[in-house]
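**Student:** As structure tokens, here come the structures.
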Structure I
Amino acid sequence: MNILVLGARGFIGKHLCSALVAANHRVRGFDLQPANGNWPDIPGVEWTAGNLDHVSDVMTALDKIDLVFHLISTTIPQTSNENPLLDLQQNVGATLKLLELVIKQPRKPRFIFLSSGGTIYGIPHIIPIPEEHPTDPLSAYGIAKLAIEKYLALYGYLYKLDYSILRLANPYGEFQSHLSSQGVIAAFVHKALHHKPVEIWGDGSIVRDYLYIGDVISAMITLIDYDGPEKIFNIGGGKGHSILELLSVIKELFQHDIAYYHLESRACDVPINVLDIKRAASILGWKPTTPLHEGIKQVIDYQRSVDFSLNDNSSKNR
């Protein structure tokens, strides 16, 4: 199958491209041109530089494609409320341009959109949160994700676009940047490795649903062959963990204390978010298989290998 991955240079995109190549798909990775000119080293991927908002770039990327994975987002929940209009233009507007091009293809490709189970529901009425839960996002980021979901439903109705939506929990794993505001586990592990204090927003009681990247990718791969009537699936770890619990697990794995301090809580942070994943289990036959301890250990091993490589190269260049 010819598969286009939009946002292929990102944390999830790199893992997805590798898995698709391993499954013998022909993969085209679409993203902004790397600043250093070096695309990720994933043999078998055809890399295409472009901007999702540029029609000519997207037209080229869509040529002879059977399936599109849309992973691109230009904002994050914490900053999206600072400029909701920009969020709307860059994410919803650009995706609408994309959908217009998709439906005009000689053979419309199938479309899989990575939405946000962590933001679109808002403050939950019940835990775990099922797909039927009301959607009242507290961030422009969540609103944009929800708007794209609604437009996909519209294009499915008007133009018979075959689409699926994954409402993803909080992913973590190798390749995730410790500098990202969305990668709390990567950030904590990096700080612990360098014996630096950890920042905690609020009192540390906020509960989130963390999902190891290997389980994220297995859900995405499983969805490729799905052709049933359900369009939306929660994809999460099925269990919640507080920020202080995360810190406790990381301390245990490092076997040394980790200093931390508290910052003021943020308005975009709901107190708890844990997804109900029964639909994905019953219909897709998918379940997460990586316990939190094991996943975080993988992150620690990865961060250590990156640090060692950087230090080794630095010493060689002296």
Structure II
Amino acid sequence: MILSGLSFLLGISLLIKGAQFLVDGASSIAAKFKISSIVIGLTIVAFGTSAPELVVSVSSALRGSTDIALGNVVGSNIFNILIVLGICAVIYPLKVHSNTVWKEIPMSLLATVVLTILGLQALMDTGILSQINLSSAGKIGELTFSNGLILLFFFIIFMYYSFGIAKSGNEDEAKIKQLALSKSIFLVLLGLAGLAFGSTLTVENAIFFAKQMGLSENFIGLTLVALGTSLPELVTSIVAVFKKNSDIAIGNVVGSNIFNIFLVLGMTSIVRPIPLTGHNLADILVLLATTIFLFLSLFVLKKFHIGKAEGALMIIFYLLYFIFLLYRG
């Protein structure tokens, strides 16, 4: 168990460093070829923060552990909103200024609504929606290949929409450190290797933990794996909030959540259909509730503002959800 725990932590570390190396190398190459920094930010950097979730979910699906794949994405998104933004708001109240972030938050809500609808689709088709049992671990439907295509279609729309915002805005060009081409290529290759080996260690040891401790793979995916793959968002957002840059803190979380649903689950569903249980649907509904809470906090309760009280409430909500997961097993 100790060796497996150390291997799991090593896998998470490789995922995080691999994503960082990939972003640094790819950004440098893109800048060298005169690609705009806003384009780099919307593609390479945004992909980099979601790379751990992507490689873990896809590799889990390839191994047949679809519970880890789905739990990783749903758990990461819940963790991002309730813990990452909650901690950030407690440190320093968050205010939205950027037009891009303002428009990404409704898109994040749309992504969660689309996922919920796809999750309920099989029940709607069979007419047994009223008989759904959220406490059941039995299969009630699945995210299919066609569902994956729908999610990827929305991802393409989101990217097109984001580039439109970038072109119409007056965003400052961020300075990207340019490295020698050979070093940039080396970093990209090193990053890809880190993601590959890291995902293998993370998934295999997560499955081992689940079996040894008598816990479901879904629970491990929602907690340990979700926490590990969300570390880049946690660190990035906390650093941003200490610099009093709320837009980066919120944008990082919201953008990652959109990528996780549209890109990560889209790709994973194409690799292998993801069975849905009553437990999975319950977790998706929790994600929907947390996303609605974020939306209401920013657009209804205190416009464009998340205060310390809301941040503390978010953390309490997550602790209650974690206790519920422990009870459910």
Structure III
Amino acid sequence: MQSPELSARGELEFEPTSLGVHFSTLLAVLLPFAGVIAAVVSLWGHGFSWVDLGVMVVMYLVTGFGITVGFHRLFSHRCFETTAAIRFALVAAGSMAVQGSLIRWVAQHRRHHQFSDSAGDPHSPHHHGCGIRGVLAGFWHAHIGWAFKPDALGLERYVVDLNGQRSLRVASLLFPLWIVLGLAVPFVVGGLVTGTWSGAFFAFLWGGLVRVFLVHHVTWSVNSVCHLWGSRPYPQKDRSRNNFLFGILALGEGWHNNHHAFPNSARHGLRWWQIDPSYWCIRTLAFFGLAWNVRLPSDRARAIA
């Protein structure tokens, strides 16, 4: 394992972070939370319609798969190959999840794998003290606290391959546009289906802000919960864990110990009972000839891991 970037005093070195970046991160966390509060309050007056539910579920799946199939399995780990159009669409869908641009997301994730649960891991819940206080501090850091801390120096070296592709650079730079689009689509759909401004607003509330909140916290739970609680069939790798609940909610990403054992595998749910909708999505693309070179661990690799 390569050592993380250290100063002459043996401390990790970080990029300076502007006040604007801190503010935008805080806004991305607090606005969806405010949307959840507004949505709960609205239940006593407006209620919860089938349109609200449908828009929320569809947007959850679109943006969730954008992260799991796109940002994670395709761009971070190159678990399969696909067409240029689908690559671009997955960047857009993943960006609508409001978790950062493609280039930065992949750089942080690749660094996480290189230094998993050791010095240099950007969001390990470990090394934050002992006892309940240490666990809580580690959980907070891994779940969301790390996002407010400056980036480590040299992140750009993790994404040389992505920066070398103009289409991906452009799609990544369009991150603010994708955020706006991800909030506008529920509003427009709600308005068209119901024919009312109130229908448009509540579809935006549930399919926009509440959906962002849910995708945020489910994704972040893979960093926090899945490095603290669950099973470890491959314990020699690091402290990642398989968690059944987030195996479902995170569309297959919760089989995190499997993933850390075989990071280049397109399939995370390695047992028949380990539900992995993201892999099903990749297999569907492959069935229609839209994905190929789908990488899976061999039986021998799984036996000796």
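**Student:** Out of I, II, III, choose the structure whose coordinates give helix-only ellipticity at 222 nm (-39500 (n - 2.57) for each DSSP H run of 4 or more, over all residues; to 500) equal to -24000 when calculated. Each step should come with its number before you reach the end.
**Tutor:** Values: I: -11500; II: -24000; III: -16000.
The structure behind it is II.
**Student:** Compute distance in nm of label points 7 Å out along Cα→Cβ at positions 207 and 231 for each of I, II, III and report the one that scores greatest. Let's see the in-between values first.
**Tutor:** On the way: I: 3.1; II: 2.2; III: 3.8.
Max of distance in nm of label points 7 Å out along Cα→Cβ at positions 207 and 231: III.
**Student:** Another one. Which structure, out of I, II, III, was relative contact order in percent (Cα under 8 Å, 6 or more apart) derived from, given a value of 17? Intermediate results must be reported in sequence, preceding the final value.
**Tutor:** Numbers: I: 17; II: 43; III: 22.
Of the structures listed, the value fits I.
None of the figures in this text is laboratory data; all of them are computed from the coordinates on show. Values in this document were obtained by computation on a predicted structure and should not be read as measured data. Cβ atoms are built from the backbone, for glycine too; each structure is taken alone.
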